[in-house]
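Chemist: For reference, the structures are reproduced in the following blocks.
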Structure I
Amino acid sequence: MAPLSGATILDLTHVLAGPFCTQGLQALGAKVIKVERPGVGDDTRAFPPFVAGESAYFATLNAGKQSIALELKAAGDRAIFERLLARADVLVENFRPGVMDRLGFGWEALSARFPRLIYAAVSGFGQTGPDAGKPAYDMVVQARGGVMSITGETGGPPVRVGASIGDIVAGMYLAQGVLAALYYREKTGTGAFVDVAMLDAQLAIQEHAVAIASATGKAPGPTGARHPTITPFATFRASDGFVVIAAGNDAMFGELCAVLGLSIAADPRFATNAARCENHALLKRLIEAVTLGETVAHWITVLEGAGLPTARVQDMVAVLRDPQILARNMVLPVTPHPGGPRFVATGNPIKMSSLSEVTALPPVPMLDGDRAAILDWLDRG
């Protein structure tokens, strides 16, 4: 039995933060019913790239969910939604604060009628505070939350992180909150309101930036691929590309010096991590004077042979073929619906003894494609 087997999630979310949350819950065994706008559905159904007219982006976030299209301002569809609420364990939404209240389906109204219901909301700035009502996208919270100020090369313009971490991290925290609320309900019998702000989540993931700013009063800036408080911990040029070297302590640095043939482990400029951080530019030049003489493949072999953490910098095509990733079932085919295109999506990174490992993901839902099955499920009680 999957950990969330028997749990029913009403998913009113769209685009990324909310769907990322509910996709994770679905992977843990929950039944996820995606409530979409009639005729349009989730915005990402229209996001490229497309395969045979269907969005690969949408597929990566919604495989295995069910879809029903409801207009929550129409009496008939509201009645169906009420029946769904009576059967649901969790409602997840990512509208701006106040939207669900105006529809009559806000937390206060629903908790009074469905005391066991867990209500999970993710938004740009949260349900409280002076900016609660403002719109936000991933890049907005990356900028305001400080992530862009520490991303990129020293002296360069602010850079957005390549992955949409503003949405994704918020979705991860929302899923964590839902799981905590389910555990709380097991102990108390009552539901809870989970409020996650994308901006809050951006601050929560910046461990070294918060430490530096709070301890020194100075704002850290971008350091490229280099870690700001551990050295050497960066990318280094080889003859045909870049190799990551992550020597996280003095013992590892000594081993690195040995395999590179550098007699600097006891040099006062490099003998401690603090000294190496102070002299990181000089140290990088000394290391690259050696690494430029051989290929990335050579250095991966040498460094791994010495037990040092290392990696080549892979593009996504290479990542999708990585033997370690494939061995962990992290790249999976999505079962096509009849006559539908074939997609590939990521597997579940949470491996559990109580969770069966899958080798293919369930189909992607067609807009309103599960209406009959959902209504039958409601009729059967």
Structure II
Amino acid sequence: MQFRTVLTMSLCVTLAACGGNTEPPPAVSSTNFSDTLRTALETASEGDVIDIPTGTFEFKRSLTLNTDGVTIRGAGMDKSILSFKGQIAGAEGLAVNASNFTIEDLAIQDTIGDALKVNEGSNIVIRRVRTEWTRGPNVNNGAYGIYPVQTTHTLIEDSVAIGASDAGIYVGQSQHVVVRNNRAEFNVAGIEIENTVHADVYGNTATNNTGGILVFNMPQIPLRGHSTRVYNNDIISNNTKNFAAPGTAVSGVPAGAGIVINSNDRVEVFENRISNNNTANILVSSYFSVNYAGQRELATEFDPYPEEIFIYDNEFSGGGSIPGRDELVRVRDSVYGVDGALPDIIWDGIVNPNKAADLAVICVDNGSAEVLNVDTENQFANPRVNMDNHNCTMDKLPPVVLGGR
């Protein structure tokens, strides 16, 4: 593999390519390095390693990489910072349209739009990357922090996402994905898997988001998502007020949602620690219950119903005492009292009318955890718990195996 040095003010930034020089580089001016980095990305060749030194570097417009086989490497997510606070042009901070791409050990801050977008690539590695909007939750923050879409064999690990007005870590329309050992905080959705096939989400911490971990399918997208495992995560106190732009899919997520499964199939939720999410620790819903009225005609071209959801061996505590939707407050008051709490698992109860029974929608093997059917189809008229419909098991999904690097 060919490696090319990247020069900054006539200094080798990739020290290993400079004859073994181990002296740290002198301080680099933000303006000069910003220009150098832009040139390095635009002229990159396969095999290049582009190193980002310690410092905060300011950019007024997006960066773009369109070359396969490139690595971008910083000195650490709190040391090498790409700041877009003064951005005036471009839809992202860094946009990548390439395969065999690795980015690691740096931060991308305060972008107008998405922080890091990777589009239509394969063998993607995103490692120890922090995306953040430093003013905190705000509707004017960019939608997505870490945002691979239409990718295959994607790994996101040991990263941090803070302040996204849609999802901190989002993987969409992709296949064979691993999201592990990350932290997502103060986003609308901490981690979201959407219209994606074969995803493993584990070892993550999702806290202080509106919703902790979301597994969604949306209409008018060719790839129908299924087969996601969400396990061994800490999903705690996701009670931040929803600050998404009105009309977006996540604008309907109630504050206080731990895990939300919407219109997706074959989802396993196991061995997580889920606590103190004020609406419910787990919500399972059809497309109809989190979107606006007048959408039912989409059912002719889109399967809006969640099916084959298997929940087992999780640790639940707290939650359900302050629901984030008025309808659920009324359900709590009528069934459990104003000082009571909804159970750990809330289901909208909407099933496919072409299938005979709801028995296989949700299976639960999780001690005393209960499923409350809130009867959304009938305007919450008859909320009820009937665990006879949920005391079942399903065949377990295999682990996701990533190819490439």
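Chemist: Computing relative contact order in percent (Cα under 8 Å, 6 or more apart) for each of I, II, which one ends up highest?
Modeler: Structure I comes out on top.
Chemist: Taking percent of Cα pairs over 15 Å apart, for residues 34-81 alone for each of I, II, which is largest?
Modeler: I
Chemist: Looking at structures I, II, which one was helix-only ellipticity at 222 nm (-39500 (n - 2.57) for each DSSP H run of 4 or more, over all residues; to 500) calculated from, given that it came out as -2000? Before the final figure, lay out the partial values.
Modeler: Numbers: I: -11000; II: -2000.
It was calculated from structure II.
Chemist: Shifting gears a bit: To test your reading of the models, identify which of I, II gives 31.1 for mean count of other Cβ atoms within 10 Å over residues 186-193 when calculated. Mind showing how you got there, number by number?
Modeler: On the way: I: 13.0; II: 31.1.
It was calculated from structure II.
Chemist: To continue, here is another question. Assign the value 17.9, calculated as mean count of other Cβ atoms within 10 Å over residues 322-329, to the correct structure from I, II.
Modeler: Computed on structure II.
Chemist: Computing distance in nm of label points 7 Å out along Cα→Cβ at positions 194 and 210 gives 2.0 for which of I, II?
Modeler: I
Chemist: Of structures I, II, which gives 2.5 when distance in nm of label points 7 Å out along Cα→Cβ at positions 330 and 354 is computed from the coordinates? Please report the intermediate quantities before stating the final value.
Modeler: Working: I: 2.5; II: 3.2.
This value belongs to structure I.
Chemist: Same structure again: Given structures I, II, which gives the highest value for Kirkwood radius over Cα pairs in Å?
Modeler: I
Read-outs throughout are calculated quantities, based only on the coordinates presented, and are distinct from any laboratory measurement. Note that the coordinates shown come from a computational prediction; the quantities given were computed from them, not determined experimentally. Cβ atoms are built from the backbone, for glycine too; each structure is taken alone.
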